[in-house]
Structure 1
Amino acid sequence: MLSTEPAPMAAIRRARLPRDDRFVAEAEALGFGFHSPDGREYWCRDACYVLDARVAERMAAAARELEAMIDAAADAVVRAGDYRGFGFSDRLARLVEASHRAAEPSLYGRFDFRLAPDGDIKLFEFNAETPAALFEAAVVQLAWFERQAPNLPPGADQWSAIDDALVARWPALRLPPRIHFAAERNRDDEIAQVAYLMATARAAGHGAEFVAVDDISWHAGLGRFVLPDGGPLEACFKLYPWDWMDAEEGGPLLPARGTRWIEPARRMLQANKAILAELWRMFPGHPLLLPAALERGGVAGDAIGKPALGLEGHGMLVDADAGASTERAEGLPPSPTVWQQWAPLPAHDAGGMAAYPVMGVWSVGGQPCGLGIREGDGLVTTLEDRFVPHILL
């Protein structure tokens with residue numbers, strides 16, 4: 001169990017860092033061309049979060065404990081065979097179940113934690129299939145740290161061992177020599193993330209090539225997925241959710257063998273918001289968890305409703321009446337709403353305005369290895385909110 005010993009200083013937002021006007025050129029040289037989408041500042045250039053190193057150790061311990069608990073909860077769901085709260089189609093449920101029973105290895109995931117001022121840690125959710133902001137956490141903020149070193153307090157460090165962890169993890173996946181990496185062709189942030197993952201795979205000895213998601217097709221004669229040149233798609237990392245593929249025209253083809261997918265279908269269990277309710281059922285009162293249920297009445301007091309298959313804060317309802325979430329991705333089926341006790345993010349001062357940070361702890365092969373912090377002006381973090389680098393003291 002995670003120690004309940006009181007934590008030291010949790011996190012402080014430190015502003016007034018020297019604004020680095022050379023950042024833009026250096027960021028773009030790294031491949032970070034989406035630092036200012038639509039004129040807004042996605043990368044926070046004049047602040048950072050300062051954490052006690054012991055708080056980072058506590059978050060790492062929390063991630064390890066939670067990963068084991070989530071694995072146990074996923075196993076319980078498969079043994080029960082009841083996926084109604086997850087919003088899976090029958091076909092997707094079969095894919096998830098087969099992948100789980102085969103124990104297909106996975107690459108990475110990101111825990112989203114609420115870190116209270118007193119150091120208390122609570123799990124908001126586990127992004128186990130297509131987590132965002134990996135490139136920013138692994139590459140950009142490390143470059144920022146090295147750049148800012150003269151302006152940082154003596155002894156400052158950063159929790160950023162993601163790169164080494166990914167390179168070490170690829171061999172454990174037992175993939176073919178060549179891996180393709182798929183993302184939507186018009187998403188600069190996703191292309192940067194898969195480009196970074198390609199570099200880690202190459203460092204591990206694999207060949208790595210990019211393919212746009214919509215360039216993957218089905219070859220009826222071969223009975224398998226193929227590349228634009230007609231060659232077989234043997235192994236593919238996809239920054240594209242399983243449920244999106246399942247809902248598309250080619251969904252019935254997914255059960256076909258022949259392609260190894262990363263992340264495997266079983267990770268849909270861990271990524272789904274319904275796992276939060278299963279965790280609370282199995283580990284009621286656990287200090288790392290917030291009460292969660294599949295029905296609004298199962299959570300006392302204020303609650304937030306999360307679409308089981310939702311992503312990046314979309315469709316969430318704070319303390320609403322029971323019912324489905326109102327915001328849906330176009331063309332995709334609705335999914336059940338999962339209810340979790342409402343625990344607002346702590347507010348930090350950002351130049352006279354409130355900023356609300358969520359702690360994203362990255363885990364590779366089940367081992368926590370880095371931290372990325374996103375902050376917004378509202379209490380629900382979305383894809384549009386800022387990335388703020390951090391240091392440890």
Structure 2
Amino acid sequence: MMSIKAIKVAVIGCGISGAVCASTLAKNGISVTVFDSGRGPGGRMSQRREIAEDGRELLFDHGAPYFTVSNHEVLGLVQEWESSGIVAPWNEKFGSFDFSSKKFLNLEEEEAPTQKYVGVPGMNSICHALSAEPGVTSRFAQSVARVEWLASEDSWSLTGINGEDLGQFEGVVACDRNCFFSRFANAAGSPTPFDLSMEPELASQLKDITDISCYTVMLAFEQPLTSIPIKGISFKNSEILSSAYCDSSKPWRSDSSEMWVLHSTVKYAEDIIVQCGLRRPSIAMLSKVAEELLQELQRTGLHIPRPFFLKAHGWGSAFPSKTTAAQEKCLWNGNKRQAICGDFCVSLNVEGAILSGLAAASKFTELISSNNS
């Protein structure tokens with residue numbers, strides 16, 4: 001019979017789903033170690049630090065620009081985060097712009113729009129705080145190359161990319177589809193950490209979820225873009241631009257310059273990937289992407305001066321094509337104490353990722369409670 005104190009759980013990936021899962025497990029007395037290949041937590045909720053030519057530090061939320069909440073359980077969690085100062089409402093007007101008519105449409109007026117939330121002082125602040133809570137050990141810049149079930153020892157063994165032993169755990173949570181399928185890793189012939197040939201049932205549930213790509217472009221201007229009357233824009237009738245957000249208008253951001261983040265359309269991103277032949281884009285290609293998205297923004301006819309900072313970033317796995325396990329909110333193998341969670345399980349947004357992380361954590365606590373009863 002396994003008690004709470006006896007179990008150690010490895011959480012692979014420290015985006016919002018992994019961070020919520022790890023925090024929830026730790027609050028229930030379970031020992032958690034988080035592994036993430038990035039230099040810090042966040043995943044698509046990361047904040048990117050850039051240095052301009054004149055030495056100015058610039059911080060961009062270059063992934064998810066904000067999130068909304070409709071689920072009561074998630075709302076309670078977000079309210080806790082707001083009370084602790086890591087989340088704040090973003091109360092700016094949003095709308096859309098039509099390239100055909102060259103006009104703004106659907107500008108949010110006085111009626112109450114859906115409340116938007118952001119992490120403060122950056123989107124990754126939530127994941128930073130959760131991964132630093134008591135009971136959570138976080139290992140960043142640590143890629144997991146192999147995850148193997150040791151039936152004789154009733155535990156999971158984790159191995160790093162240099163063959164180092166990362167330890168054995170009674171449970172494991174995978175919070176990233178790249179643990180199983182990686183567009184770029186597979187193109188390079190590299191194996192993924194989990195061998196799904198050993199788990200055909202999980203493989204069948206995951207195999208049809210493909211990755212959708214996106215490019216973001218980070219811009220910084222010396223002066224406010226007064227020709228744009230809103231701080232969040234969705235674009236219509238453009239094959240290049242999908243949306244744009246004024247990062248510097250968010251709470252607790254620097255206002256020393258005006259910073260925007262542009263998001264490409266899926267079609268544009270897929271065209272770039274075809275040109276790259278499934279290889280990661282070169283610096284020259286990223287420069288081309290940055291210029292093309294800037295030019296498309298200028299094609300609105302609005303006054304958009306040349307930014308003093310301009311850089312593109314590619315998200316090869318920006319979001320999944322569809323979801324699985326929406327009812328259960330995560331995939332679960334109780335015999336091996338293995339959970340899979342993420343937005344691809346529930347809904348393609350931050351709230352879906354949070355719900356999935358909570359569901360994965362509850363599987364472990366329910367299992368242990370039943371063993372102890």
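State the single structure among 1, 2 that was used to calculate FRET efficiency 1/(1 + (r/R0)^6) of positions 100 and 156 (r between Cβ atoms, R0 = 35 Å, to 0.05), giving 0.25.
1
When Rg and Dmax of the Cα atoms in Å is computed for each of 1, 2, which one produces 20.6, 64?
1
The value 16.7 for mean projected area of the Cα convex hull in nm², for residues 148-355 alone was derived from one model only; which of 1, 2 is it?
The value was obtained from structure 1.
Where a number appears in this text, it was derived from the coordinates with a stated rule and is not lab data. Small disclaimer: the values here were computed from a predicted structure and weren't measured. Cβ atoms are built from the backbone, for glycine too; each structure is taken alone.
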